[in-house]
Every structure is written in structure tokens, then in C-alpha cells.
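Got some structures for you, see below.
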Structure 1
Amino acid sequence: MAQVTRRGLLAGAAALGGAAAGLTTQGVAATPAVAASSPPDSPPPLGPVKVVPDDPRYRSLTHRGCNARFVGKPDYVYVVGSTEQVVSAVQQAVREGKRIAVRSGGHCFENFVDDPSVRVLIDTSSMSAVSYDARRRAFAVEPGALLGEVYRKLFLGWGVTIPAGATAEVGVGGHVLGGGYGALSRRYGLSVDHLYAVEVVVVDKSGKARSVVATREPSDPHHDLWWAHTGGGGGNFGIVTRYWFRDPAAPEGTDPAQLLPRPPESVTVFSASWSWKDLDQRSFTQLVRNHGRWYERNSGPGSPYAGMFSVLMLNTRKYGELNLTGLLDSTGPEAQRLIDDYVAAVNHGVGVRPTRGHEVTPWLEAAARVQESEPAPFKCKAAYLRQRFTDRQVRVVYEQLAGKAGGELEGSLWLVSYGGKVNSVPADATAVAQRDSILKAVYMTGWKAQTDPEPRLAWIRDFYRAMYADSGGVPVPGAVSDGSFINYPDTDLADPALNTSGTPWHTLYYKDNYARLQRIKARWDPRDEFRHALSIRPPK
């Protein structure tokens, strides 16, 4: 899966990140408050453009997903450029009784968008504006904006940013809906921790589509719809057409440069690599234990390592090496000391000297660097870690990566940094229920388009089941695990043959927050127009 997963030093989390379930049909918001509109002197928006299968643009629009395992064949694609156009497109689909999905950046890992039952695809990639809304004292971002451009415009225009994914090509549209995390999240929290409002297109019980806005203001009568967008995942309630961001701790006043976090001027990017030929089971086990223990000790909000973002890439033996990549949001001798101490702690007792690298680079260059790659088929599974893996789990990791299959197949287990400021927010304050984890585990394998996928799918499913054999083959919330991340969706969790835990898939993703999401679903999508294989189900 080299094309999909190894896309540069900073690709670690949010091609997966923060990805990312990225751009599926999106969530809801509401309040009859006035929706944002374009300034009078703005050029007219692109669209609407209706593209049917015999149009030369059709293939380009239906082959945009990052996972080439799935390609949809909708009756038509609507390319839209405004909220009003989205309302019209949704209304037509509802009138015709056609199932809807929406795409902005195209980074959904499952077939929530590219499913045979989806007959109308609404493409919001042209809705990419980033601006300051003085009336709301917040920054407005449209769903088609890619993270790299969001970072660039916020930084160059106002010197601020939002903590979000580490891959510039990911679209805002679905990234935020699952929570949104990345390189600055241990310092500043999740994207949704800075979400002030959302504008969405919803469909009422009578089948009428309309645009509405919901905010985090407690007095907003539709506050719960804002809450649904703070980690409730895409494809559940409606189509987001605009986000507004403002730090909840921002001071009163009208200076936009004080309303969101200010990123560092420069960051220190670092790497360390260990060759598989130098590792045996003892040294491998020591390395993985060390890494987990380090995060157990250094994931509090006040840690001197709050500015550390890293990904430990435990690759199959076929790759030839294991990689540790990351960045620290500071530079200079003290930053270098922190990095050296971190790498030394991970390598303590391993008995192998890693190959090291580091560079100081401007923050914007690091954050907005595009690492283009061709889509390829892949399968991804995930889990949160509250503590390091148990010794039994580390043995499983070694057996799967170093054994016969690991010598023949390309696959990886990534351990992505988490915690810090993320864990200072109560579990019910947003829809993101996992607020005391230290790492995210991401299991991946990929293959070429003409390759038989079954050996790869069998390997990753066996790997995952073995890792969580003590809890029915899935990461049931407990002392070590804490469920999974909806932006890395995995339909296997809803398969009773693969999930024998007795814990339903929605508990793994949403825990105790699911019942509230169900009530919101019942009120704001009563016709279940927005749905997929892992969508919120109305209460029975």
C-alpha cells in the first residue's frame, strides 16, 4: 500500500485523518438564523452543472475517491457552487426518490459515496472559499476547501489556523464531521473544539429541502444540531455547505487574529528508521513497548511534549524497515533536545541504532505541502488506545508483520499520536466520545488494481481479530482500548461474523453519545434521506 500510505513525512495522520471518513454525505445543522451569503461584488458561483454518464466529465467526477476499491455509477452528478444550488439539487433528488451522497475532497475509506445504491452524487469541490465573517466573529470555510488551502489562507490572511489534518489534499467537508485531528491537536485540540457554527441543507418530514444554520451558543434552539456535527460523522443528517470556526476561549473583540490559534513560525520535522534485518522479536517488542510507555507518560494537556506529533509506522517485513516520523511545533536547541530524548526513549534497550533525520521548515510549508498520489485499492481498520498494547498484543503485531504473510504482503500498523489538549474536553461536550486516549492505531493494506484483494483482506481481518481476541475481535472500550474512529470507517465492525463481542458498531464509534445522535437523526432527517452502511439509525 505504498502509494496510499507512505506519502511523505507528514502524511501520517490525516490522509488517515484526521481523515478522514472524509468526504461522504455530511451532517446537519440548523437554526432559522440568516444563512451566510456571498458579498454583493462576488463573482457568481460555478454551477449548477448536471453531468450524466455520457458526458466526458462524468468519469473524472466519479473516479475522484482516494480508495480505488470503490467506484460509483450514479445516474448523474451535480457540480454545485452555492448553498442555494445544493438545496435545489437535494430537492430534485428527493422529488425523484433517488438516494443522495456528497463528495468534496474524496477521502472516504469505505463505499459510503461510491455505492451502487447512490443515484445522485453532489460534488461540492468548487465550494472552496475561506473568509472572515465579521458578523459572527468567526472564519467561514466551505466544504470543498482542501486543508492545505485552508491553512494557507488563514495563515497568510490573519496569522491563524485550525488544528486539523496533516495531509493537505484532504477536504474540509467530511474531515471536520468526524472530529478532525492532526499535527497541532495535542497542543490545541480537535477541529470541532473550535467549531462555532455550521450551515447545512436538510430535508423535513414533508420532503422539503432547505438551508439552516446551527451554532454552539447554548441559547440557540438548534444547539443540538451543532453538537451532532462535532464528531457525529458524515452521511447522517444533511449536507454541510459552510463551517464557521472560532476558539471558544477567544477574547471579546473584533480582531480576527485573536480568534483562532496562532501556528508556530517554523517546526522541526524529524524521522528515525530501523531496518527489519537488524530486528528480532525481542528488539521489536522493546521498541513497541517503549513507544507506548512514552505516550502513557507524556500525553497530558500540560506536557512539555504537547507540541509533538508523531507516527510510528510498523510495516510488514516486505517494506524493509520501520519508520518513526513527526514534528515538534518549535525549533532551536531545546526542541532538538526534546526530540533526541523522545527518540532515545523509544529506542532504549532495542540494541539497534536507528537512521536519523531532521530539518527545520516554515510551518506553512510543512502544513500545506501537497503529496499527490494515484488512488489505489486499500482496506483500513482502526482503534483508540488508552494505554499501550498489552504484551500479548505486541506478540501478535510481531507475528503478523514479521511472519510469512508479512514477507509477502504490503501492510502497516500505524500508531498515531493523540491526547494532550484533546483530552481536556468532557466526553459529552462534543459528539467525539473518546477523550482520554493517547494513540490511534491504524491498520492498513493495499494492492494494485489487478491484484486479487482476498489475501490482503484476509490478512488484515485476521490481524485485527487477533489483536482484540480478548474482546470479541474488536476494540471494545475498556482499560486498553476505546473503540474506533468514525473518520476511518470500517463496515466489518457491523458484521456479526467479524464482531462477536456483543458490543454494537455504534458503541465502538460513539459510546454513550449514540442515543443523543439518534434523537437528532429522528428530528432532522425523519425520512432517512442521508444514510450509508454505518449511518446513525433513528431510535426504535
Structure 2
Amino acid sequence: MRLIVIANVLCFLSADPSRARAIEDNKPIINDYTHNRADLLELELHESVGGKLLLTEKEQAVNDILMRLKEKELDNSFDNPQFFNFSRPYFTYKDDMKHSKVYQLMRKMPKGAALHVHSSLMLDADYLVKLTYEAHLYACLTEDDLKLHFSDAEPLRPCPVKWNLLSTLRHASDDVAQFDAKLKEHFTLGTEDQMGFSTNVNEAWKQFNKVYYTIKSLINYRPVREKVFHQALRDFYDDSIMYIEVRSGLSSLYELDGTQHEKIYLATLYKEVTDKFIKENPGFIGIKIIVTRARSASVEQVRECLNLARQLKKTMPNIFAGFDLVGQEDLGKPLRNFLPALLEAKDEINYYFHGGETNWYGTPTDENLFDAILLGSKRIGHGYALMKHPALIKAVHRNDIAIEVNVISNSVLSLVQDLRNHPLATYLALGLPVVLSSDDPGVWGAKPLSDDFYVAFVAIASKHADLRMLKQLAINSIRYSALDDKGKTKLFKSFEKKWNEFIDGVIVDSDVLLKL
């Protein structure tokens, strides 16, 4: 076929010698155009996240492997768009990702730190179901609601039916496996059937909050919270994460006899569990806490929470990071409502505000971004609406404010359907200071950070984005952490060691990875 085409072209040119001369005369112009186009593409890549990094010879070899795998996946999706996973709800493809060789590399790749994680929602539903086998657990169970409480006697809390020991309900069921499967539904945001794109943002948040309060009722028992946090550290470390900044409202934990601990006690427990985990796993650097309060609170309640943050900073400065307001932004109070309290503490406490987690434009929700920047927020949580505010994009660049992007969270909570349209693509192209995190991975059964890295790399970033972008995102997570210089140096050394081990491991496994 190719010979026929060449013959036809030669015949065409020989029939009209002037055409041959015209094409010959235009060769310099075509060559210049081609070079200029290549230069423009190279310039764009150079300005994007990771574009300025230089790879070692070994890293380049790994990059070649990675890009062959990525291009194969994307070419298949381009040729068969009907099978493109990332335009569908996350629950429809999350199990399919495990078969991707790119995803398998993401699992092994050191990712540095997770900087946007809510401490109550780090573990998946399977582990939470196991915890329901703990003794003395009572349940208030209806068809569509579940409340849990540990007690040495029937709880005094109101229940529309009757408090029963969960073990009694389980043994009374005809099928324990089916009972546990039904129980699991109360600990997860949705399934393929329940959480499609027909769910609007408010409905998604309504379901999310319901799951949150169910989980909270299980883990506010002190011995259980201890187990939960230790397992969360294990899961994150196994996902190649070496440091975590957890957001927590510092709930008041209780004992079996009903004794209530002060809120500051939870921070002490987190520190003790973390210290023990570090002894078991020296490669793990530690955690810091960002104290949070719900946006539904009053100014006075926010002021009280800021006092709690001050107390934590004074008593445990090594574990304290800062303060944030949390909850659905669209239905919550904007930052400017809390200005009296926030301005008072501005010079004492670092802020890490959620901002712009919305599709709206010109509303109090997206304009939280203005207040977050003016209040000196060290990072911005989500920043989904930032793309609509060019002046703020310049401010973020100028002030080096990191954007904590949580792509799967944005998909599950109905902000974006086709992930190719996520604003992260623009943030990466502009070279903005981006960090990837996972928000509440346990609620939707995601791995602590690998799922977000994979989706960002394959579905959102440019097809040309390569190992340099991934490495830069990991570096960003260290650079923009709340660690001091000494802590960052320690984390960088730990990351570099694990990164080099990762690179060597991929080279050793290259034949297996590239085998069709």
C-alpha cells in the first residue's frame, strides 16, 4: 500500500514539475514551522509541574518504561472512548485500576506526604466491620440508620427502636456474611448502584455526613480509636507515605464506664500511637494535627476551638500544625463570617483553609478563596474553583501557596463527572504549587494516596506528563508540609532513599512490566 501511495505522489509531481519546485522551495518554511512547534511544546512542558526536573540515567530508564505503559493505556482509551473509565463514577472502575501496570507502579512509588486527610475517615469499611466484633458494642439499628456505642450496660442515648448488643443481632441473623455486608454499607459512601452521577452535590454530602456520624459513633471509644489510628498509619505507610498531616476536631473520647476525656486527650493519644509506630517503622517520620471546627459553628464556638488550638500548640508544639474550618462549603458559613475570631488569631496560628470546593462562580463559596489568601492560609484545601479567578492564581503563584487537590473526593462528591475536565489539569500546566492528597479515602474505599496519584497521572495530566511530574508532586508534599527545616530535611532523606530503591526495583522488574 505504501509503495502505491509513493508511486502516485511521484506521478503527480512528475506531471507538474512546478509543484515539485514549490514543495522544494517551501522546505525551509516547513522545517522552521516544525521546529517552532516543537519549541512551543517543549516550553509548555518545561513550565508545567515537574518540567524543570532533570532525571538521572536510571530515572530516565524507568521513565521510558512508565511512559510506554501509560501511552498504551491512553491509546486504548482514545481508540475506544466507550470504555474510558474516568468519565464514569469512581465506584464503577476502582477495582479495575488494580489490573493496570501503571497503577501497580503508583502503589510502589514513594509519594512523600499526605497533607489533606481527615483523621476519622482514613480506614476502609472492611476494617471497620471487623471492629464491630469488639465486646460491649451496642447498636441502634434501623433499616436506613445505624448508631453504635460501647458500654457495660444498655446506653441511655435515645434510640427509635431499641439498643441491642451487636453480637446478639449478628447471631440472630440467618446469614452472618450477609449481615456484615449490610453493616458495611453504613460505613461507605456508596457503591456503583448507589452513587452515580445522578446524585447532586447536596445529596452526596448528605450521604457523606450520614456515613461520617456512623463511623464516629464507632470510633469515639478510646480503645477502638487507638486501634483505628494505628491501622491507619500502617495503611498509609504501606502505600509509601512517610508523613501525614491529619485534620481533626479532637473529639472527646470515652471509656467503657462512660468516663469522658478532654478533647486535648485525643491529640495525646495520636502522639503516643505515632511514637510507637515510628519505633516499629523507622522510615515513617510522623504526623502533625490541623485542628478543625465545622463551618456550621458560631463565631464564639470557632473562638473556643482556636483556644483549643492554642493549647495544643503550647503543650505539644511538635505535633501541632494549624487550624481549618471544615464541612460542605456551599451550605456552610463562609470564612468572612468568622473574621473577628480569625483575625484575632492570625499572627499566632497557621491557617490551612478549605476554599473553593464548588462549581459555583461569584458566590460566597468560591470567594472563600479571597479570604483564605488574605488571611495568610499556608495552603488551600481543594481550590477547585481557583481556575475561575485569574487574579487569585497569580496570588497563589506569587505567595507560593500550595493547593491541596483531592481528585477522587471531587468526583465522588459530585463536583466533576469526566475527570479530564478537572481543573488540576490547568494547575499542572501552569506549574502551580500543587500537592495531591486523598481527603477521606476510607469512605470510598480508596488506597491512601495511590488511587489519587494514578487518576491524576492517567486521566487528568497531559499525556506527555511523565516521571518528573510524579516526583515533583512528591517533593511538593514535603516542601509545603508544616514541618520545620530540620523535619523537612529528615523527610527528604527518607524519601530519597526510598525513591532510589523504587527506581532500582522497577529496572529489575522491567521485563515483567513490559511483557504484554
Structure 3
Amino acid sequence: MTGFRLEDVLPLTPLQAGMLFHALYDSRAVDVYTAQFVFELEGPVGVPALRAAVGGLLRRHANLRVGFLHEDLDEPVQAVAAEVPVPLEELDLSGADAPGTVEDRLAAFLAADRTRRFDLATPPLMRFTLVRTAPDRHRLVMTSHHILLDGWSMPLLVRELFELYAHHGDDSTLPRVAPYRTYLAWLAQQDRAAALDVWRTALAGIEAPTLLAGRGGTDVPAPGELPGTLVLELDAATTHRLRETARDHRLTLNTLVQGAWGLLLAHLTGRPDVVFGTTVSGRPPEIPGIESMVGLFINTVPVRLRPEPGETLATLLTRLQEEQGRLLGSQYVGLTEIRGVTDLPELFDTLAVFENYPMDAEALRTAQQALPGLSVTGFSGTDAAHYPLTLTIAPGDTLKITFGYRAAVLDRAEVARTVARTRRLLTAMAQGLGLRADSAPVLLDGEREALLSLGEGAGLPHTTAGTSIPDAVARHAARHPDAVAVAGVGEQLTYAGLRDLAEETAGALTGLGTGAEDGVGILLGLS
């Protein structure tokens, strides 16, 4: 904050504290929480008016002028600067003499811009670039750190920006700002101990984290790494049937997608009790003006799914929705504190984010009503999280799920199979929820046959006709009793030990009434 006049000091929300930690943990890495929105503009752009609009936007919202300080402090704070430089730059890519096409040069700039880190101690933590691609054609690139804003805030911010552009930065036509500090004050007044008791009950009995990528998967990405993406998009007819199925059972579309992901996690990890993360809006309705506040309100919390033997999808999903409903009043607590009630080092490494605030065409039409002679013809946005796999669910006429994954810990081919499994399961759900949850279709074409073929067995290479496996083990134990027969993680078993264990087990089964050729089930634990 050197060189800036201090206006105010604010506390951090739990998610802001988490993002600050990840940004500081490895300053060499690409900060995945750098978000980028690109607006396509047609018509003449007045640069002075745009500069006044950006400046006006930052003057209106104190929490857009913050830097995050932590050194020599007991707790990190948001320090509000009284004034900040207007973060608007211009770039002309329309020159015919430059190498490559305009689109190639634009793509290169956008990639470089997204990997350009913010210094979180120095505001503003957002920047705008007006990129000229042709006469009267521009891209307005808005890049910000996620620690400032959530998705709900983006349409609000864009509408204000265009309104300010039309009035050269004069905000007299806009409503008064509902200050972000009002929410922070509400947050400080909550009974965190009571909320943690609710989470302690909800998460009781969890024995291990649900890790798709294995331990270490939630570490900070390697330098230069941005997530890869694969997209699942259901057709309009399937999306409509899925919505109707949810409505028939008084469930939300989000519940169906969460249930599908939980069932897939159970299949992929072999666990009957799974946990994954989700993002909640974090906007308490009792705060006046909360729906028009700009800032970071969201929070990441766990979702737990425990399918019970024989229950239908309808029963499972109804129970899931009811359990989530009981947690609504406790969703403001930070994930670190929630994890603490379980005594586990981590809970999950996958995240499912349901976008109920899209920057859609209607929002853009509303925004550009104040722009005579200038049209917003399109937009795109990129965002990410530090988890190995993040599902971003965008509802619409067609349900779209973007799978963002870290290639360093998850193989693209396996993620593609996960996308295909998700499609199969959601398509089945669209047909109805009477199916048993433990029979949900998560296998792809040919996988069931391949799995069944594994049980056919093969010839034993080191035995002769008429020699059983126990006989072969016993003979080898007699000749080489101390040779290693079985090796596992940190453990070894000699042939003599294997023989003795087999005989002990056989005696125990015989004592329980098991006879020759009787089938015996084996329960294998998870390592």
C-alpha cells in the first residue's frame, strides 16, 4: 500500500482468507483465481468516456480499491485506498503488418493477460484493456482477482460500467451503493460456534477424505499451469426432461447434478460415503440491499452423499436436498473451520459450482441500453479454482457443465471418460428417478463386459495338472519358507506366513459351517 492514502480497513471473509493463502503460498505459480471477461463491441468507442467510467466505478465501490495486507499482522486485512490509478490500457491489434491474424494476436494477448499476476497488496486488483481489432471493432477485456468479486456481482458491475460510460463517469443516475462493509459487519455478528456444531453433526462419521486425484492434488499448480477444460452439453430435449423430472419430485436441478456427481465419486473412488465441495451464494436475505451489493459473498462448503443399500434415486436425492436445507443457516463458516470439526487434514479435491447468475444476453441488452451507437455483440469469460477438478454447471435451454481440470494430476483421457459417465447418468435421471441408486448407469459401453471377463481367470503358469493353489503354496513354503510371497504398502508376507494364514482362515470358515465348493464373500478394505 506504499504511496496510497488509507481510507478504511476491513476484515476478510473466510473465502477471501483462503484465496489470499493460495496466492501467497507460491508466488511463482499462475494465480488461477485471476478471472477474465471479454466483451465484443461494435461502433466508435470514446476512450475518455470509458476512462471516466472505469474511474467512476472504482470511486463508487470502496471494496474495489482494496489491497490485502498480512505482514506483521495477527490477521490479514483489506486496506481501502482513498484513490487508485484508473486501470485502463489501450492496445491496437488491427495492424496488417503485424505477424499472424488478428484472432491469433488477440488469443495470445488474452492468454498473457490472464497469467499476469496481481500484487494483492497493491490496489486496484482489476484492470481493463480496450483492444482494437478493426475500425469500430473492439474487445473490452476486464481482468480481476476473484478475491474482489463473485459471479453475482458481474452483471451488476457491467451495467454500472456502461451507465457510467454513457454519462462520462457521472453516477447521479445510479442508485446509491449498498456498502460491502454492511455484509462484513453482519458476518462478524454471527454465532460461529453454533454453526460449527451444525457442521459437526452433518459430517459426523466421515472416516477419510474423498480424493479423486490422490493426496497432494490440492497443492498449488505448477508455474505456468492453467486448467484444461472439457465440456458436457445436454441437448435441449434431455435438459427439458431433466428439469421436468426435478420438478415432479420437488427437487432442484442443482440437487440432481450434485447427486449425479456424488454417485460418480462413489464409483470412481470406491467409497460409500463421499464428500465434495460446492459454492454457495452467501447473500443473507435479511441484509437490506444484499441483492445489489458488489463484492465476494460466496463460500465453499462440503456436500456429503451416503447412498443406502436399495434406495431409489428419488429417495437419495430428496434426502440430499433436505440435508443441504438444514445447513443453509450455517454456510457462512469458513472451510478451514468446517474441516476442523472432522479432525481430517482435508475433505475433498473436487468442486461443483452451480451458476445461478449468468452473464446472459438479457443482462447485456439491459446494460447497453445506455450506449447509443455502440453495441455489445458478444462476451466470454474464464474463471477457475485450485482444485484438481471443478465442475461449473450453467443452466439454460441446454444444460452445460464445464470440467476444469489440472493436467498435472488428472489425465485428460480419464477426465473425458468422467464427462461421458456424467452424461450417461444425467440422461438416465431425465427418464425418471425410480431406479435404484446402486444400479445407476455409470459404466461406459464395453466396460461391464470387460469387468466380468476379469473373473474368468487364466491358467496357472507354475502348477501342474491336479495341483491346487493351496498345494502349490504349501510346496513352495516347504522349500523356501522365508521367501516373500506377497508385498503390500509397507508390509510383506513370506510363503510360510501365507501358508499359515490360509490354514487359519480355512479352519475358521470350516468352524462356521462352510463346506467344500461353498461360495464365500470377501470384504476388501480401502487403503
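Each value in this text was obtained by applying a stated rule to the coordinates, not by laboratory testing. No experiment lies behind these values; they were computed from the predicted model shown.
With log10 I(q)/I(0) by the Debye sum over Cα atoms at q = 0.06, 0.07, 0.08, 0.11 Å⁻¹ derived from the coordinates and found to be -0.33, -0.43, -0.55, -0.99, which of 1, 2, 3 does the value describe? Computing log10 I(q)/I(0) by the Debye sum over Cα atoms at q = 0.06, 0.07, 0.08, 0.11 Å⁻¹ on every structure in 1, 2, 3 gives -0.33, -0.43, -0.55, -0.99 only for 2. Which one of 1, 2, 3 has percent of Cα pairs over 16 Å apart, for residues 178-233 alone, as calculated from the coordinates, equal to 73? Structure 3 accounts for this read-out. Suppose helix-only ellipticity at 222 nm (-39500 (n - 2.57) for each DSSP H run of 4 or more, over all residues; to 500) works out to -11000; of 1, 2, 3, which structure was it derived from? Attributed to the structure labelled 3.
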